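What follows is a set of structures to go through.
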Structure 1
Amino acid sequence: MSERRGEGDRATVIEAEGLKTHFQARSGIISALVGQKPKVARALDGVDVTIREREVVGLVGESGCGKSTLGMSLVRMYQPTGGRVRYRGEDITRAEGRALKDYRRQAQIIFQDPYSSLNPRLTIGQIIEEPLIIHRIGNAAERRERVARAMNLVRIPPAENVDRYPSDLSGGQRQRIAIARALVLEPKFIVADEPVSMLDVSIQASVLELIDELSRELGLAVLYISHDIATVGYICDHVAVMYLGRIVEEGPAEEILAEPLHPYTERLIAAIPRMDPAEAPERHELTGDVPSPLNVPPGCRFSSRCPFVAPLCEAVEPELSDQPGGRRVRCHIHDDGAARLRPDLARPVAGRVTHDEDVGILADAAS
C-alpha cells in the first residue's frame, strides 16, 4: 500500500458539489399520447467529492450504483443535470466550445477494457499521438518525442513497440498504452475506471503501483473507480462508498477498511477474501438487488436491504454527517438529527435488527 500523503501542501484540482446526472428513459407511444411524463433515472443524485494534487481517491460500490457516471460527469463526457464541477476553482459545469476542449486536455479517462478502448487498426505510436493531433500540439518531431516520453513513463520501451499493433501486446501492456495515451497531454486529473478488472491477477498489482507512482511523481489527481474494495485499499488515500447515486460513507482509506461505519460498507469489506479463515469476519450476505434509479425508494436508499432497518430509515433519508477522524457517513445509526426531528419513529441500532417492541424505548431515547 502506498504512503499516505498529507493534505496541507496540496491544492484542490477537481471538486464536485451537489452533482446530479439524470437520464430520461424512453417512453412508449401510448404513454406519450396520454401525456404521461417519461421516467427519469437518477444515476447521480447529489454527490460531493474533492480530489487534490498527488491524491488517489477510491470510489467503490456495486454495479449500477453510479460510479462510472460520476467519472464521466467529472470529465464532461456526460452533461451534469445539476450541481457544480470546479477545476482549479473554475466552474466548468456548463463549459462549451473552446473552453470545454481546453478542460478535456487537462482531464483524461482510462477505460476498463484495453481490448476495446484501443483502435486495432492503428499502431501504438499512432494511438498515443492521436490526442496531440486533435489538440494541435507540436510538429511531427515534437509529437514523436512526447509519444516516446509517455511510453517510457508506463515502462513500455518505445523503440521496440511504437510500430506494433494492440493485437501484438498482452492485456497488461495494452492497459499501459491506454495510460500512456491519457498521459501524453500532460493532464492534471485522471479518471481510472476499473483499469485492472480485465487483467490477470498476477499483473494487477503492477498496474496499480504504476498509477500510484504516476500520481505522486506527476502531481496527478486520480479518481480510481472499482467494485473491488480490496484493490482500492491498496493505493488510495481516501475512499468514498457509493450506493444508488449517493455517497454513503467516505474517509481515509485505512480507517474505513479497518472500521467501517455504514452497514453497506461493512458487508463490502466482509466479502474481501482472507488467506487465513480465522481472520475472516462473519459474513452477512445482502438480500435483494439494488433498487432501480428509475424508482428510488423513500427514506434511506439502503433500507430495503439493511439488516438494521427501522421505521425512521424508511421515512427519512439520512444526511452525510461528520464523524471523528475526518469521516462522513449517511446512516441514522450515527446521526441523531433525524431522530430529534421525528421522535415518533424508532431509529436503527447497530448490531441487531430493530423489532416492534423496541419502538417505545427507542423513541424515548431519541427524544
Structure 2
Amino acid sequence: MTEYKVPFLDIRGINLRFKTQLINHFEKVLNSGWFILGNHVEEFERQYAQFSGTKHCIGVGSGLDALIVSLKALGVKTGDEVIVPTNTFIATWLAVSATGATPIPVEPDIKTYNITAEQVAEKITSKTKAVIAVNLYGQPADLSNLKDLCIQHGIHLIEDNAQAHGATHREKPTGSWGVINATSFYPGKNLGAMGDAGAITTDNDLLAEKARIIRNYGSPKKYIHDELGLNTRLDEIQAAILLVKLKYLPQDNKRRQEIAQIYLEELKGIGDLILPTTKPENTHVYHLFVIRTKFRDDLQKFLRQNGIDTIIHYPIPPHLQKAYKHLGYRKGDFPISEELSNTVLSLPIYPTMEQWQIELVVDTIKRFFNRQ
C-alpha cells in the first residue's frame, strides 16, 4: 500500500479522534448482548431523522439496500421506468435493476453535475414510476423543481443522499425532499460507519412502516411475513459508531467547506481548471472537491509523483459499463457524462487535513500548470 504525504482520505485519522467514545459505545453493545435492531439503532434512527428534518429514519445494511428498499416500498416493479442520472455511481442504477424496473438515463447540468427538472421532464413517459435525484459530490440536485415536476406528473421523487449529509436546498435539509430518500454511511462518506451501513428517511408513515417490514425479511412480527422482504438491517455496532460521529458532522462539514474555499481561491484562473460551482439556493458539504481539466491524467500522475493521492469520480459512466450492455447504449449517447468521465479529478478533502497538506496540493497543481 502506497504511503502518501497527502492521502485522498485519512479514514484512520478521522476515526481515531473519537477512539475513547467509540470504545465506550462498543462496550455498551457488547455488554447488552443485543446486536440486531436494538436500542442503539432506535436512538440513531431518532437522531438522524431529526438531523434530516424528517419524521422517520429506517436503518439498513448499505446505501444500495436503502435505494432498493425505497423503490420496493413504492411498489416499483418489472415494466416500470425510473429516471436516473448518467453521471453517478452505478449503485443508483443497480437499485432500479434489482426491482426489475428499467433505469432511464438523464444527462447532468454541466456546471453542477446534477440532474435538473428541465432535463428530467423530457424523459417522463406513461411507464415512469419515479425519479432518483443524486445529490452528487455534496451539492443538492434541483430538488424543489424536481419535486414540483414529480407532483405534477403523479410520480415519486427519491433522493440518493449518500454524498450530501448535512447539505441544504432552500434552507431545507437534503434527505427530506423526496417522498422517500436513501443514504449511505460507507466509511468514506461525510458521516461514515466502520463498515457498510445505510438509511432511509421519509415523512410518510405508511412508507416508513413498509420499509421497516421489507428490511426485516418482510416481517412485521417475528415469523409473520407479509412481503417478499430482504435481510438488510443496520446493526447495533454500526449504529453506536454513527451515534458518536453524528454529533461532530456539522463541524466536520464546516471544515470541509473551509478547505474547499481555500482551493476555490487559490486555484482560480490556474491553467484550464474548471472548479466546482455552487448554486445560490444550495449549501455544499464537499464530500468531494471535483475539478476538471483536459490534462486530467497527466495532472493525476504528477500529483502522485509528488505524494498526493487523487481519485476519479467516475472513470466509466454506468451506460458504458459491461453490466448495462443489454440496454444497448454506446459511446457518444450521453456526451456530457462521457466528457466528465474524461476530465474530472477529485482532490483530497477531509476534516483532519492539515494546512501544510492543503498548501502542498495547491502548490503542486500550480507547478504542474506552470510547466504546460
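When percent of Cα pairs over 29 Å apart is compared over structures 1, 2, which one is greatest?
Looking at the calculated values, the largest one is 1.
Who wins on relative contact order in percent (Cα under 8 Å, 6 or more apart) among 1, 2, i.e. which is largest?
Once relative contact order in percent (Cα under 8 Å, 6 or more apart) is tallied for 1, 2, the winner is 2.
State the single structure among 1, 2 that was used to calculate FRET efficiency 1/(1 + (r/R0)^6) of positions 309 and 333 (r between Cβ atoms, R0 = 25 Å, to 0.05), giving 1.00.
Going through each structure in turn, the value belongs to 1.
Assuming 53 is percent of Cα pairs over 24 Å apart, for residues 213-316 alone as calculated from a single structure, say which of 1, 2 it is.
Comparing all candidates, it corresponds to 2.
Supply the structure label, taken from 1, 2, corresponding to distance in nm of label points 7 Å out along Cα→Cβ at positions 45 and 341 with the calculated value 1.6.
1
Using helix-only ellipticity at 222 nm (-39500 (n - 2.57) for each DSSP H run of 4 or more, over all residues; to 500) as the calculated read-out, with -9500 as its value, let me know the right label among 1, 2.
1
Every number here is computed from the coordinates shown, using simple stated rules; none is lab data. Note that the structure is a prediction, hence the values are computed from the model and not measured. Cβ atoms are built from the backbone, for glycine too; each structure is taken alone.
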